[in-house]
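Q: Dropping the structures in below, format is structure tokens.
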Structure I
Amino acid sequence: MKIYRAYKFRLYPNEEQKLLIHKTFGCSRFVYNYYLNYQKENGIQKSFDLCKDLKELEKGREYLKEVDSCALRCSIFDLEDAYNNFFAKRSGYPNFKSKFARQSYRTSLIRSTYKDKEYSNIEVDLLTRNIKLPKLGKVKIRGYRDKERIKGKIVNATISRETTNKYYVSVLVEEDILIDKVTPTTIVGIDLGIKDLVITSDGIKYGNEKILMKYEKSLKRLQRKLSRQVKGSKNYLKTKEKIARIHSKIKNYRKHYLNEIANEIVNEHDIIVTESLLVKDMFKEKVKAFNKSLSDASLSKLCSLIEWKSKIKGKYYYKINTYYPSSQICSHCGYKNNEIKDLSIREYDCPECGTHNDRDINASLNILFGATG
């Protein structure tokens, strides 16, 4: 089975390499914006036709020849993907790229053979902690200390500069792996929530860390300070970087915590059942605090992680119907109690059988039974 896996490394370019990276950001952005404007005026064109036209665009613009040519062509293919997503109603109409947003460019792997020796423009050496990139040469990297090499074939690399002024490279690799489906011996139902992030049918609860709430006061203070400063000034950029660093901390902590939960659940169970969430519909609620908590919880991301980890470990992942009333049904006798729609009721006694139920654990049990039944 072929899978695609991305390896993200921290990049440590020298000053000369930084200059070339920034030039490539600018040239890739220029090509993207130029052809976006071109297609607005002349209609949608095929990406291969635009790549042919790129040679004409380079005439009189020598700076475009200084950077990686693959990166410029990838910008055209990125524009094509943006249009495809728009027509498929997965996103809005493509926008022009700004130099003030997160900067990145993608370059493709090219292999060649000379005198029976193979060469490629992208190579990763985890022993010396270097990566070879087109035009840049060897650049120092950090990450994946537990690995000696990357398995599989490199497809492309994406170089990015975060708003925290840190550089990263994400290497996409195609791996051919053999996945043996496990013989199921354990099964778990999972209820997802805001108060507790995950509640399993085994009675285990994983709390919601609410990491955004911990930094909310600091963010508000810095954002108020930013609004009073002159846009583009040195102090404005310093404050903006401080805000970006806090957001980066929140993102990294959340990512680490969700991966810990997903790993523990997938390692300990062979069949995992969750509810199918319509998070977009949940965001339609007009309660601002609820929307903020929902966004902070990242429930969709957690489900995606569990699904992916189950797939590569040969385990089974199922989703039950979105509108299955898991909280209202008693997991012992099957009686449906409509009064439990009130979210403030966390524990209750079943009117039919008298069993004392914890709302969330009861829901996880029903999710489990909903899959097996």
Structure II
Amino acid sequence: MKAALVSLGSVSSEWTLERMRNRFETADNINIKNIEVKMNAKSLEVLYEGAALQEYDCIYAKGSFRYAPLLRSLTFAFYDKAYMPIKPNSFTIGHDKLLTHLALQYNKIPMPDTYLASTPQAAKNLLSGLNYPIVLKFPHGTQGKGVMFADSFASASSMLDALETLRQPFLIQEYLETGGVDVRAFVIGDKVVASTKRKAVMGEKRANIHAGAKGEAYTLDMHAKKIAINAAKAVGAEICAVDILESHDGPQVIEVNLSPGLQGITNATNIDVADKIAEYLFEQAKKFREKGRIGETDKIMKELESKAEKEAMQQIITNLDFRSDRILLPKLVTQITKFDEKDEFVVKAEKGKVVIEKYS
């Protein structure tokens, strides 16, 4: 089987591609920066380095929020032709924190209270009724970037004034005190294959590895695992990382990452997550191809059955009974066709030929 990894070529992607090449006959490295999508009323075509992207049994596409429209278009074009672990609209949902939280809320996934305001002034009206500290987030951003903390109304109000000049939409979220600790669960299919507890460095509230946080192996309980798996399903991703805060009210999901780094979780757990990904992609691609073969076989069998039915139609050589300007068919025709006077029929007639079919 042939596979392709569409990415920006990070270290994590290199690891995944290497493991994919251990399982697939071929695994091509596709740089997302060299992809173009051409569409018109009749076709949707994906081009790579100016030529049509070839067909694969499996395509694993991932990248940052900046490439979300391109990833969605690529996946939309190939989703029915190859196994792809992330649905087309997932790139829109997963790369937008507002849409992610809406998907979590719709699927009843526990998360911190989150607010969306139409203007900074409307947001300031919200601030007076909140408990501090609070979190302000841009809808887009990775590795903890675009996440700010305000410990008072005054600091939050100042941040909103700055945001107003940037003309950026933002979310206001309840801050859950966890001592700068969060949990990352790596979900593949219906399993959490690895998980870490991440501790923010001194003076930092973001527990992101890229922000200097330290990770250690951590085992989630069954309840938290179920929440992580359900969060992945809520955004339509079979491979992703789910970030969780363990609060007094239980696990709370704060983010779903469609293109998570592998270095931190691999080093902390000694689990070869890249190989887990490659194994899953290979098994699902086999199922996808087999399903396609079964579907094609069913189509052929139905065509053969239809042909056999037509060939099995009985021919009757007889004279017709003409009653004035009407034709009365023989009784045997009624017996063979099982026509009933309560039925409706479609009659197709031309010179020398008449076809009668039951209307359905």
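Q: Upon calculation of Rg and Dmax of the Cα atoms in Å from the atomic coordinates, which of the structures I, II produces 25.3, 83? Working shown, then result.
A: On the way: I: 25.3, 83; II: 29.6, 103.
The read-out was computed on structure I.
Q: Using Rg/Rh (Cα atoms, Kirkwood Rh), for residues 61-172 alone, single out the structure from I, II with the greatest value. All intermediate terms of the calculation are to be shown ahead of the outcome.
A: Working: I: 1.01; II: 1.06.
Largest one: structure II.
Q: Also: Where does the value 4.6 come from, among I, II, when distance in nm of label points 7 Å out along Cα→Cβ at positions 93 and 269 is the thing being computed?
A: Working: I: 4.6; II: 2.2.
Here the read-out was taken from I.
Q: Another question about this same structure. Have a look at I, II and say which one yields -11000 for helix-only ellipticity at 222 nm (-39500 (n - 2.57) for each DSSP H run of 4 or more, over all residues; to 500), as calculated. Provide the component values of the computation, followed by the final result.
A: Details: I: -14000; II: -11000.
Computed on structure II.
Q: Once Cα Rg over 2.2 N^0.38 Å, for residues 181-276 alone is calculated for every structure in I, II, which label goes with the largest value?
A: Details: I: 1.58; II: 0.99.
When Cα Rg over 2.2 N^0.38 Å, for residues 181-276 alone is calculated for I, II, structure I comes out on top.
Q: Can I ask one more? Quick check for you: by distance in nm of label points 7 Å out along Cα→Cβ at positions 197 and 221, which of I, II is greatest? Don't skip to the end; give the middle numbers.
A: Details: I: 2.6; II: 1.3.
By distance in nm of label points 7 Å out along Cα→Cβ at positions 197 and 221, the leading structure of I, II is I.
FYI, it's all coordinate maths here, none of it is from the lab. Just so we're clear, the structure is a prediction, and the values are computed from it rather than from any experiment. Cβ atoms are built from the backbone, for glycine too; each structure is taken alone.
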